[in-house]
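K.L.:
The following blocks contain the structures, represented as structure tokens.
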Structure P
């Protein structure tokens, strides 16, 4: 059945279809391969909430060559996750993301050198300021890596903001949170308070500063490029909902 050979998400398979299309149904929009519905690795039908997302996922399938490589189909992967992993228990999934409020990247500052301290303040303070106004919360910041507990009201209100999202929104939000190490960055991007480039700069500030001052490691640069592709795909996923 269409979609079955992709159950192993790390393995490329020979292309087994000619064309992918999006088809509106009574509930959601399906992606079809030669007229047959795609199924997720969990054997659920791949039904999307919007025509825009379904069309974009169909483009991913159409963009494959002789082999179909799931690792290059990031939107498809996020949709699969929304259906197979998030939808069965959205509240539990939301809690795993909300936990980042307790140790958000933006709350942990360097104590030197001055140029790094100033850059963190310039990029991170406006985001914390946005979150304070948007969610009526306060943050505790600290220098170094020693854990600093956040006010319980802050954790609770940010958790509610995450829990209010549906499975597809949570699936798109997840890579933004985990890659950035910051729930605040992810929420600001998801709500349109910041663009994807400023969000990426905030999320990778420390890596960028280190590369500028100590040189760029080839393996680290490649890993960062992979994270950027995932970050951009998650943002696009959310914009298509």
Structure Q
């Protein structure tokens, strides 16, 4: 079972969610303010985060940025009354694994908690590649520390960017379907995750743009090809 980092300022909702998670066997640390939650996150090791977006003192998106600086791979589920498409996209692009609109089903939340915990444990125990450092043109990619190193620069990647680059390296110079990338990285294929994928690919293109031997090509209506000169 998991140690859950839960941040929600609605007292009634948080009581119900915490109780259901604990009945399911999880340990739950609940906080109602973003800044207090961040202090606790820096002290303890958690397995998954469930975050409201509109929080006192430090909102859920800002809290996620701070969480990702310490732990790029911990699953993050947003649970929010902010139901605009742009809010959901922003949450996913910050590294959220899912974004659930309020009101929501407790059964759905419990199911997603179990799915993301299981998936994260698989990621941590089964490295996608045996090597941990790769030569990419004039870059060295250190996937354990999630950095791209060049002679005069160090580019720090997010967990999702590092995962995506590893996936491209595994499939270099091959046609890769969008659906295959989404399922490999997020476990499902939907419109919102596809929009987030486009943002992460744009960031990787920018990071790699100083080396002409590396290119992420769009293949219309199919997917992408990571071209890398041997």
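K.L.:
Tell me which structure, out of P, Q, gives 16.0 once mean count of other Cβ atoms within 10 Å over residues 58-65 is calculated.
P.N.:
Working through the options, I get structure P.
K.L.:
Comparing structures P, Q by relative contact order in percent (Cα under 8 Å, 6 or more apart), which one has the largest value?
P.N.:
Going through P, Q one by one, relative contact order in percent (Cα under 8 Å, 6 or more apart) peaks for structure P.
K.L.:
Please state which of the structures P, Q yields -16500 when helix-only ellipticity at 222 nm (-39500 (n - 2.57) for each DSSP H run of 4 or more, over all residues; to 500) is computed from it.
P.N.:
The structure behind it is P.
K.L.:
Starting from the value 18.5, 58: which structure in P, Q was Rg and Dmax of the Cα atoms in Å calculated from?
P.N.:
Q
K.L.:
Given a computed value of 0.10 for FRET efficiency 1/(1 + (r/R0)^6) of positions 106 and 202 (r between Cβ atoms, R0 = 25 Å, to 0.05), which structure among P, Q does it belong to?
P.N.:
Q
Since every read-out is calculated from the coordinates, none of them should be taken as a lab result. Keep in mind that what you see is a predicted model, and the values were worked out from it rather than measured. Cβ atoms are built from the backbone, for glycine too; each structure is taken alone.
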